[in-house]
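Several structures are given next for inspection.
What follows draws every value from the coordinates through simple rules; no lab data is involved. Keep in mind the model is a prediction, meaning the values are calculated, not measured. Cβ atoms are built from the backbone, for glycine too; each structure is taken alone.
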Structure I
Amino acid sequence: MTVAFDTLKLARRLEAAGFSTKQAQDTSEALAEALTANLATQGDVQTLRAEIREIELRLRAEMASLRAGLIRWVVGVGIAAVIATGGMIITLGTAILRALPHP
């Protein structure tokens, strides 16, 4: 993006306000450099958008991987809980049967 900046017009206005010719020219040139040095071009914006898109895709892939790992972990914990509960039921049943009088 290009900004139209008339250094001559600014220098003339500065001179009219009391600046010396040299001060007015130097000031207007310095201001023009400062205003145009940090402007992003359309190409800069497109490059930045591409980089952001690339990061977004990497993050989505990482989130999918984490989601799959979390699902595996939850399923594993669920299976372990079922096995532990089954073991407790069997142990409790065995203890009850041993506690009952035998004929």
Structure II
Amino acid sequence: MAENDVLKELANLSEKVANSLTKHQKIGKTLVLKIRYADFTTLTKRRSLEEATRDPRVIQRVAQELYQSLETNPSGIRLLGLTLTNFSSESQEPDEGFLIEETP
């Protein structure tokens, strides 16, 4: 998967996560990027945001920053996942659970 393809898929996943958060009336504060390479090496990077969000542009920007902070792996990407955790309802009361969107 070329870098442009990865960035496009991160944009797509960001929209899906944001839509799921909207549907469940939640906002999240910790973004998690999971990558599994063709050699089955798996990396997980996370970043806590200053404020909880469901804005797909914020999710996409942070996801791309996390991806670009990783060293390249020549074996290719097998799985790309994006998760937003550390939920609150819109009233800012803490809630448990997680949402994840993954693509093969």
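If FRET efficiency 1/(1 + (r/R0)^6) of positions 9 and 65 (r between Cβ atoms, R0 = 25 Å, to 0.05) is computed to be 0.00, which of I, II is the source? Walk me through the intermediate numbers first.
Working: I: 0.00; II: 0.95.
It was calculated from structure I.
Using the calculated result 1.00 for FRET efficiency 1/(1 + (r/R0)^6) of positions 25 and 89 (r between Cβ atoms, R0 = 30 Å, to 0.05), pick out the matching structure from I, II.
On the way: I: 0.00; II: 1.00.
Among I, II, the structure yielding 1.00 for FRET efficiency 1/(1 + (r/R0)^6) of positions 25 and 89 (r between Cβ atoms, R0 = 30 Å, to 0.05) is II.
Could you tell me which structure in I, II was used to calculate helix-only ellipticity at 222 nm (-39500 (n - 2.57) for each DSSP H run of 4 or more, over all residues; to 500) as -11000?
It traces back to II.
Comparing structures I, II by relative contact order in percent (Cα under 8 Å, 6 or more apart), which one has the largest value?
On the way: I: 22; II: 34.
Answer by largest value of relative contact order in percent (Cα under 8 Å, 6 or more apart): II.
For distance in nm of label points 7 Å out along Cα→Cβ at positions 17 and 81, the calculated result is 1.2, so let me know which of I, II that is.
Among I, II, the structure yielding 1.2 for distance in nm of label points 7 Å out along Cα→Cβ at positions 17 and 81 is II.
Suppose you compute Cα Rg over 2.2 N^0.38 Å for every structure in I, II: which one lands on 1.05?
Label of the originating structure: II.
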